[in-house]
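Asker: In the part that follows, the structures are each spelled out as structure tokens.
Read the figures in this text as sums done on the coordinates, not as results from a lab. Here the structure is a predicted model, which means the values were calculated and not measured. Cβ atoms are built from the backbone, for glycine too; each structure is taken alone.
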Structure I
Amino acid sequence: MSTSTQEHRNAAPNSLKFAVLTVSDTRNLETDKSGQLIVQRMEDAKHQLHKRIVVPDEPSQISEQVRAFAAVERLDVLLLTGGTGISPRDQTPEAVIPLLDIEIPGFGETFRVLSYEEIGPATMLSRAFAGRIGQVLVFCLPGSSNAVKLAMDKLLVPELPHLVHHSRG
């Protein structure tokens, strides 16, 4: 690892403020294992939950809630789970991508490489992606608990403070 990368990690915030948005027609807060897993992993890393909600697979409701979270003062990260596949009801990318100031293609690319190691070519069904709205980083993950665990453990928990450091400029 380069010296500058390590310096940036050392300067990164220790505790982040995050929100979780689950996109699902069938889950609620009690049955949403993926959202619960995100909260658990983030809180285990000493990050602070702002709010967690579930919305149906309706683009207008998804984008409305993403806009509301992006307007929360000092929110660092918004983590979405669900709606990133290719079924007709999976419309998270269509609802969120137009809201992004910038995209972070490396997240989706890296997630799919890691996912391929676990599930093989079925990983091409994933449209997981990330970007930024203002200073809020937005990560859109599949609804599968295994996919969420992979993203949280291998990518997000280890790297989010560093990403937030860069996002803040």
Structure II
Amino acid sequence: MQVPEPNFSPNLIMEELEAAIVQAPIKRLLKATHVIASLRERKKYLELFRPFLNQNSIPGKHFADLGNSLRTTACTENVESREWEKIDLNKSVYNSILHAHLENAAELLSEKEIKLLRCSGLLLTYLQTIHFTTDYLNKDIYYKTKDTDHNLHRAFNQLILLEKMEAVQPLPHDWK
């Protein structure tokens, strides 16, 4: 059976999570309740970035590239870490990456795109949390795992990182 890659379409990503919730084994569903609730509370991220997520254009590429760079490079622990208390955001690395990217993108993007680009780490970390949670609920069909709760632990890891990012780079108040 060929396993489909995770979907990055804002129109489908939450639908895939909700479908996984409906069919998930109860034990996995109960273990993932906190992550699911946290993801649902942050659904606004998908609305905010919807115009840019389906683009292969310059803004779409900038959001994905910068967001993943911030998610993976500025985190003090890698995605496999289960040492929850050690997961943090290296603010110096985060700000350096963000500022360098913004300088290079300034001529290519609109004022609104640049404002939202500052929050791309939030978006990509949010999306990755959804992917790990959806795969966990689907009994680990996409991401290779080492144990039963591996994807759930990855989701917890990314959720902690997301909370750390929100403290440093909250969404703009006038995000709509």
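Asker: If mean count of other Cβ atoms within 10 Å over residues 31-38 is computed to be 21.4, which of I, II is the source?
Answerer: Attributed to the structure labelled I.
Asker: For mean projected area of the Cα convex hull in nm², which of the structures I, II scores highest?
Answerer: Evaluating mean projected area of the Cα convex hull in nm² on every structure, the highest lands on II.
Asker: Looking at relative contact order in percent (Cα under 8 Å, 6 or more apart), point out which structure of I, II has the largest value.
Answerer: That would be structure II.
Asker: Quick check on the output: -12500 is helix-only ellipticity at 222 nm (-39500 (n - 2.57) for each DSSP H run of 4 or more, over all residues; to 500), derived from one of I, II. Which one produced it?
Answerer: Attributed to the structure labelled I.
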